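Have a look at these structures, which come just after this line.
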Structure 1
Amino acid sequence: MAQYLLTTSVGSFPKPNKLLTARSQFRRNQISLDELREVEEEATRRVIALQEELGIDILVHGEMERGDMVAYFAENWRGFSESLPVRSYGNRYYRKPIVENVVALGDSVGLTVQSWKKAAALTRRPMKGMLTGPYTICDWSFNAFYPDRRALTIDLAHLVHDEALALQNAGATYIQIDEPAISTRPEELDLAIEAMAIVTDGLSAKTISHICYGDFETILPGLFDLPVDQLDLEAANQQFALLDLLARYSWPTSKELALGVVDVHSHRIESIDEVKAGIRRALEIIPLANLLIDPDCGLKTRTWDEAEQKLRVMAQAVQEIREEDGLQ
C-alpha cells in the first residue's frame with residue numbers, strides 16, 4: 001500500500017444486470033436465497049478485481065447484497081416495517097422504513113460481518129466494513145413510535161455500535177459509518193455528534209464517516225468535532241468549492257480527509273489533469289499525511305463503464321502526482 005495519497009472508494013458499486021434480475025427473481029420466489037447469494041458474490045468478486053487492477057489502496061466490497069443503505073438495516077433489525085416506495089432524488093426511490101416499535105438487532109447481530117469476511121478473503125488489501133450511521137437511519141425513516149428524533153437516534157446509535165464492534169472483532173481495521181443526512185439538517189449537528197460518539201466508543205479500528213454535499217457553510221467548523229478518524233467529503237460535484245470553505249479553518253491534525261475528486265452524479269468522465277488540479281488545490285490546505293483520494297460518493301448511480309473510467313482517471317491522477325512529487 002502506498003504511503004501517501006491513499007486511494008479508496010466510498011462504498012457502493014453499480015449492480016450488474018444479472019444481479020438485478022436475480023433480485024427480482026428472488027422476490028418472486030423463482031430462485032433460492034443461496035442462488036441469489038451466489039450471484040451477489042460473483043458481482044463482489046468483480047468489484048474487488050477492478051479495484052486491485054487499478055491499484056486502489058483501501059477497498060470496498062460494493063454492497064451487492066444491499067438495495068438501499070438505510071432499508072437494508074431496517075429490513076433486518078426489529079422495530080421496523082416497510083412503506084411504499086418514496087423518492088429520494090431524481091428518479092431514485094427506496095422503501096422508506098417505518099419505526100413502529102423499539103429498535104433492536106434481534107437475530108441480526110453481526111449483519112454485515114459475513115459479507116465483509118467473504119470480501120476480505122478475496123484480497124490482501126484492507127477492506128472497509130460499511131455501516132449506515134444512526135442519524136441518517138433516523139432521518140430517512142418515518143418515526144411512528146419514539147417520542148422524538150433524539151430518542152430514536154440514540155437507540156439506533158447503540159445498534160450501530162454493536163455492529164461496528166462485530167466488524168472489528170471479525171478483523172476489520174477500517175469501519176465507515178455513513179452519515180449523508182448530517183449536512184441537510186445543520187440544526188441537529190450536536191445530536192449527530194452525540195450519536196456518533198456512542199457508535200465509535202472504544203473502537204480501535206480507523207473510523208470514517210462519509211457526508212454528502214449540503215450546508216457545510218453552517219456545519220463547519222462544528223463538523224470537525226464528529227468523533228471519527230476520517231471525514232469523507234464530496235468536492236468534485238461543486239467544482240471543488242468545498243476547498244475554499246475549508247481554507248477558512250485550520251484542518252485538525254488529528255483527522256484525515258478523504259476528498260471526492262470525481263463526480264458520481266455526472267455521466268461526464270473527468271480528465272486526469274482536472275483531477276490532479278483538484279488534488280493540488282487540496283494539498284495547499286490539507287497536510288499531505290492527512291489526505292486520501294476517492295470519488296464523491298457511492299458509484300451505484302453510474303453504469304459499470306462509467307464507474308470504471310472514473311476510478312481509472314482518479315487512480316492515474318494520484319499515481320502521476322506521487323511520481324512527480326517523489327512520493328513512491
Structure 2
Amino acid sequence: MNAEFMQAFEQLGREKGIAPEVLFDAIEAALISAYKRNFSSAQNVRVALDRDTGVIHVYARKAVVEEVADPRLEISLPEARELDPRYELEDVVELEVTPKNFGRIAAQTAKQVVVQRIREAERGIIYEEYSSRESDIVTGIVQRIEAKNVFVDLGKAEAILQPSEQIPGEVYRHGDRLKTYIIEVKKTTKGPQILVSRTHPGLLKRLFELEVPEIHDGIVEIKSVAREPGLRSKIAVHSRDENVDPVGSCVGHKGMRVQTIVNELKGEKIDIVKWNADPGKYIANALSPAKVVAVDVNETEKASRVIVPDYQLSLAIGKEGQNARLAAKLTGWKIDIKSESQVQTPV
C-alpha cells in the first residue's frame with residue numbers, strides 16, 4: 001500500500017467519524033488474520049503498518065527459552081544472542097517474515113476492514129440519533145408491507161410498524177406519508193431496529209405539541225392522554241397563563257388545529273377537556289360532552305360517583321361504555337355514573 005492509499009483511508013475515516021488510529025489498528029488486526037490464513041501459519045505474529053508510507057512488515061514473535069519445544073513459537077537463547085547479545089530468557093524476539101506478495105493481500109484486506117468499520121460507524125451514528133429520539137414523532141414513507149409488518153422509510157433508517165402498533169382498520173399503502181411515534185430503538189447485528197407506533201398515547205401528545213404553539217412554548221400543558229386508537233381519545237390540558245384558554249388553543253380557529261390531528265389519525269374523535277386540581281371538577285370535565293349534576297369523590301379509594309340528568313346518562317356512559325372508560329383512564333379515578341332518577345329511587 002502506498003502513501004496516497006493511506007491518506008485516502010485516513011480522510012475517509014475522518015469523514016465517517018472514525019479516528020484514523022482506530023482504523024489502522026483494525027487493519028493491522030485483520031492483516032494478522034490474513035497472513036495466517038494465506039500462509040498457513042501457526043506463528044505468533046505482529047503486523048506493523050507505517051502510518052505515513054503504507055509499508056507493511058510482518059514479524060514472527062518467538063519466546064527465548066532454554067530448550068525449544070516448538071520452533072514456530074520459541075527460540076533458544078544461543079540463537080537469540082546471535083541476533084542480539086542482549087537477549088535473556090523469557091524475552092521475545094521478533095523476526096521479519098513479510099512475504100513478497102503480501103502487499104496485494106494487504107490492500108484487499110485493508111479495503112474490506114475500512115468498508116466494514118465505516119458500515120459499523122454509520123450504524124452507530126444512526127443508532128445514537130434515533131435512540132435519542134425515543135418518545136418522539138417521526139415522519140416517513142411506507143416502503144413495503146411484509147407479514148402485516150409495515151416498513152417505513154425515515155430517510156437514514158427504516159422503521160417497523162408492527163401489527164400490534166397499527167390503528168385498527170387503518171390501511172397502509174406503498175408511498176403513504178405517515179407520522180409515527182418511536183417506542184424503542186434496538187441494536188442488532190444488521191444495524192439499529194427502530195420500532196414505531198400509531199396507537200401510543202404519546203403520538204397524540206406529540207401531534208398536539210407540533211400543531212399548538214402554546215403547548216410547544218410551555219404556556220399550555222398536556223396533563224393526561226387517554227386513547228382508544230382509531231375510535232376516540234381524550235386529552236386534558238391546563239394553562240399556566242390565566243389569559244390563555246387551554247381548550248381553545250388546542251381546538252384552534254374554526255377547529256383547524258384539532259382537525260389537522262383528526263385527519264392525521266384518519267378520523268379518530270378527540271375530546272379536549274380542561275384539567276382541574278379539584279378531582280370532582282376534573283372528573284366532570286373528563287366526561288364531556290355529557291353534562292354533570294354532581295360528583296362525590298372518595299379520596300381513600302380514588303373512586304367517584306357521578307350524577308347526570310336522565311337524558312344525559314347514555315351520553316355520559318358512551319357507546320359500549322367508551323366515554324366513561326376513557327374518562328377513568330384520563331383522570332386515574334374509578335367512575336360510577338348514575339342518573340338523577342336512579343339516585344332518587346329507593347333501592
- Item | When Cα Rg over 2.2 N^0.38 Å is computed for each of 1, 2, the largest belongs to | 2
- Message: If you rank structures 1, 2 by distance in nm of label points 7 Å out along Cα→Cβ at positions 258 and 282, which sits at the top with the largest value?
- Response: 2
- Item | Test item: distance in nm of label points 7 Å out along Cα→Cβ at positions 218 and 298 calculated as 4.1, pick one of 1, 2 | 2
- Note on the structure: relative contact order in percent (Cα under 8 Å, 6 or more apart): greatest across 1, 2 for structure 1
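Looking just at distance in nm of label points 7 Å out along Cα→Cβ at positions 82 and 290, which of the labels 1, 2 belongs to the structure with the highest value?
The structure with the largest value is 2.
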- Given a value of 2.6 for distance in nm of label points 7 Å out along Cα→Cβ at positions 178 and 194, point me to the structure among 1, 2 it was derived from. 1
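Since every read-out is calculated from the coordinates, none of them should be taken as a lab result. Quantities reported herein were computed from a predicted structural model and do not represent experimental measurements. Cβ atoms are built from the backbone, for glycine too; each structure is taken alone.
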